[in-house]
1. Quick check on the output: -11000 is helix-only ellipticity at 222 nm (-39500 (n - 2.57) for each DSSP H run of 4 or more, over all residues; to 500), derived from one of I, II. Which one produced it?
2. Thinking only about distance in nm of label points 7 Å out along Cα→Cβ at positions 146 and 194, which of I, II has the largest value?
3. Of the structures labelled I, II, which one yields 14.2, 40 when Rg and Dmax of the Cα atoms in Å, for residues 90-169 alone is computed from its coordinates?
4. Comparing volume of the Cα convex hull per residue in Å³ across I, II, which structure shows the greatest value?
5. Suppose FRET efficiency 1/(1 + (r/R0)^6) of positions 26 and 58 (r between Cβ atoms, R0 = 41 Å, to 0.05) works out to 0.45; of I, II, which structure was it derived from?
6. Figure out for me which of the structures I, II the number 17.0 belongs to, where mean count of other Cβ atoms within 10 Å over residues 114-121 was derived from the coordinates.
Structure I
């Protein structure tokens, strides 16, 4: 048991060392020698755990993405309405990214551009995260919040593409501002493309009717209240 725990600790130390170096100096500039020194191991010892630098790159985000999947169900529990669920999904996802910038940097700047990314378990889990969005768009079409002719897959791609752009830009600019700057405006722009125009028109009509039915009062020159 002790030997097993020691191996797990060593593996974890290698992963943390690689994560830090990849994020600080970039994937291309980091060498196996750098990682082994950071982890306090010989290169030969490191190769007992990982096949090389790419193997580490493809392994590092697995724990983080797995944690996201576990957290998603709890975060979405009790949220009513497709639009509210999309808003919660966006805010939750960006909040988790702000809390784990090293993992986010590796995933968005290095892993997603790797040719072997689609062969990894990480990719499978990322697809599970994004599949939840398809369920939300389908729900919105059933309830009438979204257009009946909305293609859920295209809507998902637009939503994910927007999130990826927000995160990638934030990372490339050194994370010097909040991911939530102007986020409500961005969200509303996306939603207007998905929303059922009939529901929107009905909402406008109801608002106008409410205004027309209101009684307005003012005082005349003699101090009397008139309609």
Structure II
């Protein structure tokens, strides 16, 4: 199972300062995404995930940061935030990204989804919120809100091969995830919700393809080397 470090970028800088040696008072802090990505790749990361915090306005806003990271690491760079639409994906790819994550909104706009798939193909993932209340609250253009299982199956039928499930900080429902892995034709990635190596091992055993972790790794709440061992 992949363990994917995530960096939230706003105005070209990491939202969380990374200082691996903070507890011992060694090293120096940095908010430069490219330096943070380099450290994780040197420690064994096989992919880097970047969230463009300024991209919610409808288009990517931190393309320069994508480029700086891509120029410093030789692993896939997955980006999220403002990716919806063929032109936005092309901009991200031109900047150095190799994979993109689009929002749940595309599930309600098949024409937009296929536009994105035409550009990104198998390197497109759709982000879904696992919390049923969040799904129900979305202004769907259909008679009734879908369930997460229905959404996941629907997206897989359209050709989406990767789904990123967000938990909003809540602990993952391992039984539900294991059942979802078995029932759909897509890889499942989990974003957030892992606060210890036990959860990481359980997600691995449930068949999850990868875990995307940001703040717990950047703050040192979870040791990256230990987490890698748990995911292997």
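1. II
2. For this comparison of distance in nm of label points 7 Å out along Cα→Cβ at positions 146 and 194, the top structure is II.
3. Considering all the candidates, the number was obtained from I.
4. By volume of the Cα convex hull per residue in Å³, the leading structure of I, II is I.
5. Values: I: 1.00; II: 0.45.
Label of the source structure: II.
6. Computing mean count of other Cβ atoms within 10 Å over residues 114-121 on every structure in I, II gives 17.0 only for II.
Any read-out appearing in this document is the output of simple, stated calculations on the displayed coordinates, not a laboratory observation. Remember, predicted model here, so these are calculated numbers, not experimental data. Cβ atoms are built from the backbone, for glycine too; each structure is taken alone.
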